[in-house]
1. Can you tell which of P, Q yields 1.8 when distance in nm of label points 7 Å out along Cα→Cβ at positions 40 and 96 is derived from it?
2. For which of P, Q does distance in nm of label points 7 Å out along Cα→Cβ at positions 48 and 72, calculated from the coordinates, equal 1.9?
3. Hey, helix-only ellipticity at 222 nm (-39500 (n - 2.57) for each DSSP H run of 4 or more, over all residues; to 500) derived from one of P, Q reads -12000; which structure?
4. If log10 I(q)/I(0) by the Debye sum over Cα atoms at q = 0.11, 0.12, 0.19 Å⁻¹ is computed to be -0.36, -0.43, -1.09, which of P, Q is the source?
5. For distance in nm of label points 7 Å out along Cα→Cβ at positions 8 and 104, find whichever of P, Q sits highest and give me its label.
6. Matching task: 18.4 is the computed value of mean count of other Cβ atoms within 10 Å over residues 24-31. Pick the structure from P, Q.
7. Which structure, out of P, Q, was relative contact order in percent (Cα under 8 Å, 6 or more apart) calculated from, if the result is 27?
Structure P
Amino acid sequence: MVDIPANVMEKMADPATTKVLVTASESGRPHAIVCGSIVAPSPDKVIVGEVLMKRAAANLAANPKAAFLVSSGMESYEIIVRNPVRIAEGPILEQMNENLAKINLKAAAVWAFDVCAVYNEGANPQAGTQIA
């Protein structure tokens, strides 16, 4: 596992940042969705609430390969994750649902991941460079 750099953690915490979850089906067909509930409770973990995620949840159950894209302005970062775990009860889900209730949404579960790499994917000369 690796730690997400502090500047990327700040972008993830900003509500104005666009956050995308990318999964793949068992056969490898990619699927990308915008997910505002993506958060990093610690630098080596990323979680996302399972809200209206039918295809993404099915993909994660069948294929553990996934990534997150965090983008704001000219800055963009890809976070490669592994070991998806679906959490259907307990304090992590309760906390996620407390936050989601503010925008009238509810998660059926939370998916938790280990971070294995972070790449700079912004519009700059370092695009494609692994930073963690």
Structure Q
Amino acid sequence: MQRMTKQRAAIAELLTNTEDFKSAQQLHDLLKAAGHTTGLATVYRTLQNLADAGELDVLRTADGEMLFRECERTEHHHHLVCRSCGKTIEIDGPTVEDWAHKVGTSFGFTQIEHTIELFGTCQSCLDAHA
């Protein structure tokens, strides 16, 4: 368990009050706007620690940037993400779980892990651009 520093508490509070995924830079900018002096390296380190502890969901964008959001659920899940607004819905994927296990074991692999994110456009964004 990490010690709860003032910076870590500020980052955790910001994540609690943020619904969509944010990059470390975006979170750093929000902290600065709120008057915090937390350095960008501290933000990155804290996000990694929280992600390693299973407290954050992490998405990797097409260009490799990592985005973070506080987990709504502790059990394994996947995400459906709007490309336009970032709205995210956590989804179960029992069929995916079975498929991943089956493919892994067919090649002699064990302890199979996977990350699957689905990207699309939500109805609100479709309606706004219609």
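Derivation of every value follows stated rules applied to the coordinates shown; laboratory data play no part. On a predicted model such as this, the values are computed, not experimentally measured, just so you know. Cβ atoms are built from the backbone, for glycine too; each structure is taken alone.
1. Details: P: 1.8; Q: 3.1.
The correct label is P.
2. Working: P: 1.9; Q: 2.9.
Label of the originating structure: P.
3. On the way: P: -6000; Q: -12000.
Source structure: Q.
4. Structure P accounts for this read-out.
5. P
6. Values: P: 11.6; Q: 18.4.
Answer by label: Q.
7. Details: P: 27; Q: 20.
Matching structure: P.
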